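Input: structures, listed below.
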Structure P
Amino acid sequence: MQNSIYAESDNPPDMTETTLSSEIIFEGKIVTVERQMVRLMDGSESMREIVHHSGGAAVLPVDENGYVYLIRQYRKALESETLEIPAGKLEVDEDPYYCAVRELKEETGFEADRVESMGSAYPTPGYCDEKIYLYLATGLKSGRQDLDPGEFLRVVRMHLSEVIEAVMDGRIHDAKTVIALLKAKEMLQTEWTE
């Protein structure tokens with residue numbers, strides 16, 4: 001089959017994959033992994049391994065002077081520290097807004113006068129159904145962190161202009177953070193310079 005380029009307004013062929021069989025191959029505390037056999041649009045079959053995750057919420061705190069508050073923490077999967085926005089896993093039936101507000105308070109100590117939705121994103125849709133709800137927090141009021149047991153992190157303050165530079169030079173490489181920054185830039189309608 002040849003690759004084809006279509007305009008979004010065109011009516012391209014349906015690429016839906018039909019599930020022929022599935023089995024749970026791992027069930028953990030945070031994720032479940034499912035193996036599926038699927039039929040592709042050309043009639044051939046293929047195997048898919050899909051990670052199921054309950055989803056999460058993330059929040060970009062921005063103060064009145066254009067400073068962002070990020071979290072530096074060690075990520076075992078990467079064997080390195082990352083710089084990212086405060087975020088956490090959704091509890092069963094939890095409203096993403098309340099998850100974002102909770103994580104903002106727990107991880108940074110901040111409360112916000114205003115927490116606005118910036119939509120959602122799927123960080124790794126090639127193999128995982130995790131959906132992250134993104135929020136922008138403004139009107140920040142400082143307080144005390146309330147970290148979960150076993151949670152070790154530092155709050156890092158950076159100006160919006162420096163944050164963009166950090167994305168471009170690779171210091172920030174967390175997908176939810178990059179997406180939230182792009183969305184916030186549009187929402188804040190500000191020039192990201194000092």
Structure Q
Amino acid sequence: MSPASPDSLADYLHAIVTALPPSSPYCLVGALAVNAWGRLRATKDIDLLVLADIPARTELIDALHAHEFRIDETWLEHNPMAKDVVMRLTHPSYPMIPLDLLFANDRQAQSALARRQALQLLGVSLYVCSPEDLILLKLKAGRPHDFEDALGVIKNPHLHVDLDYLWGWANQLGLPGELSYVLHAADTGR
């Protein structure tokens with residue numbers, strides 16, 4: 001599957017934001033959020049962090065369903081353990097770009113929702129995860145490309161990340177080694 005074109009991503013982002021109920025807090029995470037904070041990276045999906053409680057989840061999925069979004073049952077069958085962490089949806093107009101809803105099921109993810117920032121991305125007004133929370137989410141995920149994403153955000157010369165906030169959460173999440181590693185890599189220009 002090839003990455004989505006910018007035009008189709010912009011159209012799809014607009015369709016998603018339009019479908020979201022106003023009472024459902026969300027923020028863009030994943031590769032598009034990384035792009036918003038300075039590291040360009042191709043993507044094959046759109047990731048939104050959303051509330052985890054059942055009433056909020058139900059309201060959100062019902063609203064998306066009313067706009068032709070459907071739960072990807074095949075993906076769910078292959079990922080049964082993920083249903084409490086992430087839900088994948090598809091849209092008939094954008095069949096090659098899944099929408100992943102990541103549920104804010106810990107205090108740091110809930111803090112990320114509270115600290116979200118309003119931005120324009122690809123001409124669409126939406127909420128994006130703060131740089132600090134995106135770094136923390138990437139460190140929690142721990143895959144090699146997540147390290148590169150976190151490093152790219154930290155190295156953005158136009159951002160001044162809140163190191164006290166990062167260290168506070170890194171210590172609570174048991175990730176001080178990971179944060180130290182990324183900060184050291186950013187300082188050494190790796």
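Taking mean count of other Cβ atoms within 10 Å over residues 54-61 for each of P, Q, which is largest? Result for mean count of other Cβ atoms within 10 Å over residues 54-61 over P, Q: largest is P. From P, Q, which structure was mean count of other Cβ atoms within 10 Å over residues 14-21 = 16.1 calculated on? It was calculated from structure Q. Here P(r) over Cα pairs in 5 Å bins from 0, in percent was derived from just one of the structures P, Q, and that gives 1, 8, 16, 21, 20, 16, 10, 5, 2, 0; the source is Q. Between structures P, Q, the calculation of distance in nm of label points 7 Å out along Cα→Cβ at positions 118 and 142 yields its largest number for Q. Work out the source of 87 here, i.e. which of P, Q gives that when volume of the Cα convex hull per residue in Å³, for residues 102-149 alone is computed. Going through each structure in turn, the value belongs to Q. Consider the structures P, Q: one of them gives -6000 for helix-only ellipticity at 222 nm (-39500 (n - 2.57) for each DSSP H run of 4 or more, over all residues; to 500) as calculated from the coordinates. Say which. Structure of origin is P.
Values in this text are rule-based calculations from the coordinates and carry no lab data. In this text, all values refer to a predicted model and were calculated from it rather than measured experimentally. Cβ atoms are built from the backbone, for glycine too; each structure is taken alone.
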